[in-house]
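Visitor: Take a look at the structures listed below.
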Structure P
Amino acid sequence: MQKAEVVIKLHKPDASEMVFFFLCGVIISVPLTLFIYQYTDSLLIGLNPFTIALVSRAFFAPFIEEFAKAYPLFYRHGETQRSIFNLALLVGFGFGLVELLTYVSVLGTPIIYRLPGLFFHPASTAVTAYGIATKQPVPFYLIAVFLHFANNYLALALADPSFQLLSSIFVVAVTVFAFWQLRNRTKEKIVI
């Protein structure tokens, strides 16, 4: 009896697929996050405003946003570890760009306070992607969630906007450092 051999062709994402993953961050991850926020915020009615913000933005948001950004990465076929990692950057950048534009144009937040997120979201999504690429999604997802929690919690807990910005820059720096270390571990090895 002969064994059946499965051949998976190496797939390198082209420009149109890269745009697709960027748009996933924009048109899939952001609406999914907003939809879940509406639901979770409605569960918190009756609590004081700080508690609502703390539970919603520091606890729920990291779990929701990190999942929403990683979700499109499960669409892959014959990808290498490195290509999954790079696609994660595009999804995270799409998400981060929409978040930045929303906070600045709709909520009137000064751009300086939202710029760190433009670096944070691609890096944290790549941390989760490393877990997907190495068949360990849960631990790396939880690392991304923890980093996101730290960033959001410090933004809520610190009253002075200067300290909020400095704490955000610190958390983003740690996240980008983790991203870079994990990027150096990825290989052009097919993920099966």
Structure Q
Amino acid sequence: MSSDSHILGLLPARLKQARQKQGLSLDAVAKLSGVSRSMVSQIERGESSPTIATLWNLTKALQVDFAGLLDDSEPVDKIAVIRNSDVPSFDNMGQGCLIRILSPPEEAGGHEVYDIRLEPGGALTSQPHARGATEQLTVLDGTVKVTSGTAVTTLSEGDTAQYAADLPHAIQSPDGPARVFLIVKNA
């Protein structure tokens, strides 16, 4: 059996397994997906090959990953580690500010994680990111002032704020040293 036909051979069982995992009947999947009950049943029995559009509708209704549904590889036990000594750090990105990048390089532009240490009076001022981008900041130590557009708030240790990052924004440590954990989510 060729690789393509082997993968397509897995499709009926994977769809049925996903439906059963969600506890859905054939009728429920038909209503959620817009695909007829008889077609869903034929696909699950391997009697019909769905079009890409039909498969897309089914995966959305079943809340499963389109690519993962056809993936023939076995899950691998794996823990990706970035050692402290390997974490990229920048101290010239702001004023009195050390930025450590905690997210893997392949996440750049998507979901980024930073450890930021601010000296007294330190600041990180940023230009707008991509439209729809947000930042979530948690203060680990100290007090920081967060500005997003014209909105301004002060956060203390343990406080978390989420704000728009698709307009000018800044993190400042007006009174003393501070450390924050920052997650940037690009739309």
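Visitor: Please compute relative contact order in percent (Cα under 8 Å, 6 or more apart) for structures P, Q and give me the label with the greatest value. Before the final figure, lay out each step's value.
Guide: On the way: P: 26; Q: 18.
Structure P gives the largest value of relative contact order in percent (Cα under 8 Å, 6 or more apart) among P, Q.
Visitor: To which of P, Q does the computed value -22500 (helix-only ellipticity at 222 nm (-39500 (n - 2.57) for each DSSP H run of 4 or more, over all residues; to 500)) belong?
Guide: On the way: P: -22500; Q: -8000.
Only structure P yields this read-out.
Visitor: Something else: Identify the structure, out of P, Q, from whose coordinates Rg and Dmax of the Cα atoms in Å was calculated to give 17.9, 72. Please list the in-between numbers first.
Guide: Working: P: 17.9, 72; Q: 23.8, 70.
That value comes from structure P.
Visitor: Check the numbers for distance in nm of label points 7 Å out along Cα→Cβ at positions 124 and 140 across P, Q and tell me which is largest. Spell out each step's value before the answer.
Guide: Numbers: P: 1.7; Q: 1.1.
Once distance in nm of label points 7 Å out along Cα→Cβ at positions 124 and 140 is worked out for each structure, P has the highest.
Visitor: To test your reading of the models, identify which of P, Q gives 3, 13, 15, 14, 8, 6, 6, 7, 8, 8, 7, 4, 1, 0 for P(r) over Cα pairs in 5 Å bins from 0, in percent, for residues 28-99 alone when calculated. If you can, show how the numbers build up before the last one.
Guide: Working: P: 3, 15, 23, 19, 15, 11, 7, 4, 2, 1; Q: 3, 13, 15, 14, 8, 6, 6, 7, 8, 8, 7, 4, 1, 0.
Value 3, 13, 15, 14, 8, 6, 6, 7, 8, 8, 7, 4, 1, 0 for P(r) over Cα pairs in 5 Å bins from 0, in percent, for residues 28-99 alone corresponds to Q out of P, Q.
Bear in mind these aren't lab numbers, they're just calculated from the coordinates by the rules spelled out. Keep in mind it's a predicted model, so treat the numbers as computed, not measured. Cβ atoms are built from the backbone, for glycine too; each structure is taken alone.
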